[in-house]
Structure P
Amino acid sequence: MAGINLVHVPYKATAQATLDVIGGQIQLAFPSLTSVLPHVKARRLKAYSITTERRSPLAPDLPTMAEAGVPGYQASIWNGLLVPAGTPKPIVTRLNQAVVDLLKSPEARDRYAAVGAEVLYSSPAEFDAFIRSEMTKWAKVIRVAGIRIDLAR
């Protein structure tokens, strides 16, 4: 997406990666905004851009990657509810409707907004299409970048 070469340094937790950026052990990280915003506000970290399609209400002055000069770069953290394959359609439909009703509530919206999350919901078919599009997008990134898993540990 960005056309640059990076070396992935695996961390078990965002907090340690953040401390290592602050301490100069690594040069950059791609943490969630909410996990590093206090460090950005305290000027211990410099945030260059956000990887989502739109600016965050938590940091409206922080440009998107596209605005910062990397068009087409978009990577979001997302969550969804999955059930085992073969779950009867009426159960999937009922579960989906219950979750959508919950996410439409002002309480849920406010709680998610407080941590910088955007509430989105869809039908099971739309979510399936989204997951498939994510798989296609990231498979291309892996292929173009020549990313390989190093199992020799």
Structure Q
Amino acid sequence: MSDKKNIRDFIVTVVPLLVFCVCLLFITASARTYWEKGLKKTVQTVLVPFADEYEVTDFVPEKTPFSVSSAVYKLRKKAYPKEDCYAVIIKATAMYGAVPLVYIFDEDNYIFAGKGYETVSDLVLPEPIIEFWAKRAKALIPPQKAENK
């Protein structure tokens, strides 16, 4: 009798915990998908002035501490489709709070594409802040593969 009671108590405790964990994983996975799509839309909006040159394609997964506050997207350069270019959106801390900044990385060069949204207090972003976050954003770019010769 005692064994049946112990098994029942175990099941009553573990099953709800497992159901909760599965639900939590499902919610997290679906939220991540919406997060990626939302950031891609923001990057596309910021890159409208560059629409003749670049097209946003795929999300590039990253495994860094910055992955909670940034995202990397592969860009297709319309003039040279085989070249690897990337757009990085990163949450930067500015004078009055966090601002999403978008950078385009084309080989070793970067272009500051703009902010994810305009804020009244941050109409002009100081150059040192742009450069500081560009260095952080460049660290998120996947390493280039050596060409086989």
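Read the figures in this text as sums done on the coordinates, not as results from a lab. Note that the structure is predicted; figures quoted are calculated from it, not measured. Cβ atoms are built from the backbone, for glycine too; each structure is taken alone.
A few remarks follow.
- With Kirkwood radius over Cα pairs in Å, for residues 33-104 alone derived as 12.7, matching label from P, Q: Q
- FRET efficiency 1/(1 + (r/R0)^6) of positions 17 and 129 (r between Cβ atoms, R0 = 30 Å, to 0.05) - structure with the largest value, from P, Q: P
- The maximum of mean count of other Cβ atoms within 10 Å over residues 25-32 over structures P, Q, that is, the highest value, falls on P.
- Given 0.05 for FRET efficiency 1/(1 + (r/R0)^6) of positions 9 and 113 (r between Cβ atoms, R0 = 35 Å, to 0.05), calculated: source structure among P, Q: Q
- For Rg and Dmax of the Cα atoms in Å computed as 18.4, 53, the structure of P, Q it came from: P
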